[in-house]
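Presented below are the structures under discussion, each in the form of structure tokens.
Every number in this text was worked out from the coordinates using simple rules, so none of it is lab data. This one's a predicted model, so the numbers in the text were calculated from it and none came from an experiment. Cβ atoms are built from the backbone, for glycine too; each structure is taken alone.
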Structure I
Amino acid sequence: MSCRRVVATGTFDVLHPGHCFYLAESKKLGDELWVIVARDANVKHKPHPIIPEEQRLYMVAALKPVDHAILGDKTDMFRPIEEINPVVITIGFNQYFDEAKLRGQLQERGLNANVVRIGKYGNGDLASSRLIVQRIVEKRGGNQSGPG
């Protein structure tokens with residue numbers, strides 16, 4: 001019996017319920033969830049992560065739906081996907097990937113994984129690392145005193 005592997009990818013900076021929802025929904029699509037955590041150096045489409053990559057990897061690996069968590073490749077984002085050989089690759093509702101282009105790139109590499117975009121987590125306004133950081137800045141401002 002073959003294992004139906006699912007790959008989810010992301011930066012996972014400042015974990016929040018949206019991340020948990022994305023990973024839980026991804027896990028439902030297969031038997032084994034592999035998560036590829038973006039390398040610090042490869043995050044160029046949004047602000048640089050606050051949490052270092054090794055700590056982000058540790059946190060993601062600890063989440064219940066996650067069977068395996070690895071750091072992405074520094075030069076070739078498809079290399080880990082080739083090694084894992086998933087049946088499904090999920091992307092988050094706000095990830096910048098163009099699904100048709102991604103499917104084409106996968107096929108060029110001989111990968112026939114189905115690409116599935118996971119919907120948005122519906123409850124709460126803090127299901128975004130950017131919004132959490134914004135809230136912290138608003139609430140704490142430059143005040144460095146107080147509990148950490």
Structure II
Amino acid sequence: MNCKSISALLCSPPAAYAVMNGNNEHRHISGTVRFYPWSAGTIVRVELVNLPKTDHPLSFHIHEGRSCCCNYEKAGGHYNPSGELHPAHAGDLPVLFSNNGYNYSVFYTNRFVPAEVIGRTVIVHENPDDFRTQPSGDAGAIIACGEIAAFRYYRE
């Protein structure tokens with residue numbers, strides 16, 4: 001991989017994206033998560049603002065559900081098409097750090113390609129992932145959610 005091609009990729013439209021919104025207690029959390037196809041997986045680009053200003057990381061997962069509505073009842077559990085134990089679910093992602101309420105992260109995962117997560121949800125939890133408790137790493141309550149959609153780029 002060469003850095004120029006990664007930079008160009010991150011400046012191009014993603015294959016999928018999610019607009020993130022906070023829960024009632026964290027109404028000001030907002031941002032985007034973008035999904036770019038790369039090699040046999042996905043580069044994930046996260047930009048969130050107004051996260052809780054904590055000293056601990058926040059859990060970050062893809063969930064099976066298709067909607068953030070109804071107090072997250074439709075967000076479902078972790079995306080886990082191959083039935084793995086936590087933290088080997090396809091939807092288990094690296095934790096997020098709140099840097100004075102802001103997070104910008106870019107990472108690669110080979111656990112899915114963008115097309116496989118379109119129509120699912122991406123979740124930020126209030127606690128750090130302990131990487132052992134089943135089925136979800138003792139991640140705690142959902143504090144932000146976004147519905148993953150295909151990116152449609154229209155030229156005029």
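Set I, II, criterion mean count of other Cβ atoms within 10 Å over residues 7-14: the highest-scoring structure is I. With distance in nm of label points 7 Å out along Cα→Cβ at positions 95 and 119 derived from the coordinates and found to be 1.9, which of I, II does the value describe? It traces back to I.
Match the computed value -2000 of helix-only ellipticity at 222 nm (-39500 (n - 2.57) for each DSSP H run of 4 or more, over all residues; to 500) to one of the structures I, II, and report its label. The read-out was computed on structure II.
With Rg and Dmax of the Cα atoms in Å coming out at 14.9, 50, pick the structure among I, II it was computed from. It was calculated from structure II.
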